[in-house]
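Before anything else, here is the set of structures, which you'll find just below.
The numbers here are math on the coordinates, done by the rules we state, and not lab data. These figures come from a predicted structure and were not determined experimentally. Cβ atoms are built from the backbone, for glycine too; each structure is taken alone.
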Structure I
Amino acid sequence: MQVLLIEDDIALAEALMQSLKYEGFAVNHLTQGKQAITSIKTELPDIVILDLGLPDIDGTEVLKLIRQESADLPVLVLTARITLEDKVNGLDLGADDYLAKPFEVAELMARLRVFERRASSSKHSGLSIGNVRIDSASHQVSVTGENIDLSRREFMLLKALMENAGRVQTRYSLESKLYSWGEEVASNTIEVHIHHLRKKLPDNFIQTIRGIGYIVQSA
């Protein structure tokens, strides 16, 4: 899943980015609220981690603007504001969860996994096309009833293609779902993942649209 981290404490942000990547998340980092809103308007991430104490605009205002863009985008608020009133205010403004600083990284990861499970249960938790079935809740893929082994990125790539069945996905759009900004990605990375996936899936399940990208046809 693609996480947007909005945090101006560079040391904390770098530590969180390392932990998130280790857990298999693609994570992008911004230090200012206005930048974050521009980014979200351009492309919605899967999850936002938002610090309230930003240098250019208060995080509560960022939260309001996020909710104007999307009512469903999961937002986890990080803050040193620990009073009950602060917490209630943040939740009333649309935060899905609230974590007071200092916090344990393990607790943050646990809360993000809750977001993942919610997303999986509400959107394509069980999606079938032909004899290929993907279960987002259990991270399992089966072909004709037999489970196949996929890496996390192979799974996310197949999920992106199947959720957008019938629509061509460009290499850039697929890279943005799998990798963080600035992360070094070889020019043929998506092609390599597609090659490995094709070995495990029925013939022609993933089709190449030359010069554009890839498509899985809807059933």
Structure II
Amino acid sequence: MNSRPAVPGEIVDDFELPAREHWSGVVEDGRVMRIVDLEGEQGVDFLVYAAADHRDRYAAADTMKINGRIFIDKGTVLYSINCNPLMTVIDDTCGSHDTIGGCCSDAINRTRYDAPGQRNCRDNFLAELHEWGMDERDIVPPVNFFAYVPIGPSGEIDFKPPISKPGDYVDLRAERDVLVLISNCPQINNPAAGFNPTPIGITVWRPR
């Protein structure tokens, strides 16, 4: 069992999300969510919506434009399509997270790898969206925490082996009540999850 670093506040939720599984829940304004890559090299697909209006959802392009860079790290604010701050990365031991690779799906597994019928992040997200009265129209390009998608000199991209180590984590402070969806990436055809999906840790707390 990997040790989980202590958090500076009162824990309100703390659990381990198994490999390939999914979760959703509301994180209240001012609370902090920590996502821990327990064994290393595990991508975590992440979507966030304003809890009061799910139409006001994470916007990858606006987040990149406002922050002035394509990768996410400490200090990055995740913005909505109305340019409202949703969550802020207040701590990060990994150093770089992907905004452009999107989520794996049955269609992409079939098209790129000739591997239909496998677990995938799109289906994981759909399962959680249905719990909140949403559907495929509400899926947008996610943040891929711990995923490594460098940009080549001619603009080429692809998932490379993640740089995250066992115990690396990212802390996100909610800037308003937000609905968070997580898919613990089940991809086995590229190195987004190190070709070996593993569990992650999730903790939510009230700062002191």
Report task. Using the calculated result 2.0 for distance in nm of label points 7 Å out along Cα→Cβ at positions 104 and 136, pick out the matching structure from I, II. Result -> II
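When distance in nm of label points 7 Å out along Cα→Cβ at positions 176 and 192 is computed for each of I, II, which one produces 2.3?
Numbers: I: 2.3; II: 2.8.
The value was obtained from structure I.
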**Report entry** Structure (I, II) behind the derived value 16 of relative contact order in percent (Cα under 8 Å, 6 or more apart)
**Finding:** I
Requested in this report: Consider the structures I, II: one of them gives 19.4 for mean count of other Cβ atoms within 10 Å over residues 24-31 as calculated from the coordinates. Say which.
Outcome: I
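With helix-only ellipticity at 222 nm (-39500 (n - 2.57) for each DSSP H run of 4 or more, over all residues; to 500) derived from the coordinates and found to be -13000, which of I, II does the value describe? Intermediate values should be presented prior to the final figure.
On the way: I: -13000; II: -3500.
Source structure for this number: I.
Could you figure out which one of I, II the value 4.5 for distance in nm of label points 7 Å out along Cα→Cβ at positions 80 and 200 was computed from? Each step should come with its number before you reach the end.
On the way: I: 4.5; II: 2.2.
The correct label is I.
Mean projected area of the Cα convex hull in nm² was computed and gave 11.0; which structure, I, II, did it come from?
Values: I: 12.4; II: 11.0.
Corresponding structure: II.
Have a look at I, II and say which one yields 1.08 for Cα Rg over 2.2 N^0.38 Å, for residues 16-95 alone, as calculated.
Values: I: 1.08; II: 1.14.
It must be structure I, since only it matches.
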Query raised in the report: The value 1.22 for Cα Rg over 2.2 N^0.38 Å, for residues 72-167 alone was derived from one model only; which of I, II is it?
Result: II
